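Only the coordinates and a few stated rules stand behind these numbers; no lab work does. All values derive from a computational prediction rather than experimental measurement. Cβ atoms are built from the backbone, for glycine too; each structure is taken alone.
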Structure 1
Amino acid sequence: MAETGLRPTLCFNASFPLEAHFSATAGELATRLAQSAGLAEREAREIGRSVDAAFTSVLSGRAANGATAVDISLCARPETFDASVAFGTTSVLAMTRPRSL
C-alpha cells in the first residue's frame with residue numbers, strides 16, 4: 001500500500017464512576033494517547049494533568065446535576081488532539097492542541 005502521509009483518527013471514550021482514584025487513571029490515559037499521537041512529552045503530560053484536574057473538580061461539585069459518571073473523550077485527529085471531560089450535560093474541560101507534522 002502506498003504511503004499517503006495521512007494520520008488516522010483515533011478516539012477513546014470512557015465513563016468513570018464518581019470515585020477519586022479514577023481521576024489519575026483518566027489523566028494517565030490522556031497522557032498516553034497524546035504521546036501516541038505524537039505530542040511532545042511535556043505537552044502530553046500537561047493534557048493529562050488538565051484531565052485529572054477536571055475530573056477532580058467534578059468530584060467536589062457533583063451534586064450540581066445528579067449525573068452518576070464522569071465522561072472522558074480523547075481524540076487524535078489528523079491535525080489536532082482533543083480532550084474533553086463532561087459531567088452529565090456540563091462540559092468541565094474542552095481542549096484542542098495541534099499535532100505536529
Structure 2
Amino acid sequence: MNNTRRLLALLSTLETPCTNCKNGTVDNAEAVEAWKQRLNDLVPPGSGLPNPHSMTGRRYYDELQSPPPERTACPECSGSGMTLTEAGRAVTGFLARHGNGAAR
C-alpha cells in the first residue's frame with residue numbers, strides 16, 4: 001500500500017490542470033457569432049424565412065443544420081484538461097525514445 005501511495009504521488013507531479021481551459025473545453029463564441037452572421041447575411045432581418053427551393057433558401061437551411069458547438073476541445077491540452085509538467089515532458093520523452101519498454 002505504501003508503494004501505491006508513493007507511485008500516485010509521483011504520477012501527480014507529471015501533470016497539472018490546464019490554465020487555458022475549463023475541464024478541457026474552451027468557449028467557441030467567435031465561431032458561433034460568425035455562424036449567426038452568415039445566417040443574417042443570407043436573410044436580412046424582417047424579410048421572413050427564405051423559400052427553401054431558392055438557392056439562398058437552400059444555403060440558409062444547409063447552414064442552419066450545422067451550427068458550431070458552443071464549446072470546443074482546448075488546443076493547449078487537446079481536451080484532457082491537464083498539461084504535462086517539466087517532469088511529465090521528461091518522462092514522455094524517455095518513453096518515446098525507448099518505445100514500448102520491451103527488452104532489447
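What to note about this one:
- Identity of the structure behind -14000 (criterion: helix-only ellipticity at 222 nm (-39500 (n - 2.57) for each DSSP H run of 4 or more, over all residues; to 500), calculated), options 1, 2: 2
- Taking Kirkwood radius over Cα pairs in Å as the measure, the highest value among 1, 2 is held by 2.
- Identity of the structure behind 2.9 (criterion: distance in nm of label points 7 Å out along Cα→Cβ at positions 68 and 84, calculated), options 1, 2: 2
- For 42 (relative contact order in percent (Cα under 8 Å, 6 or more apart), calculated) the corresponding structure among 1, 2: 2
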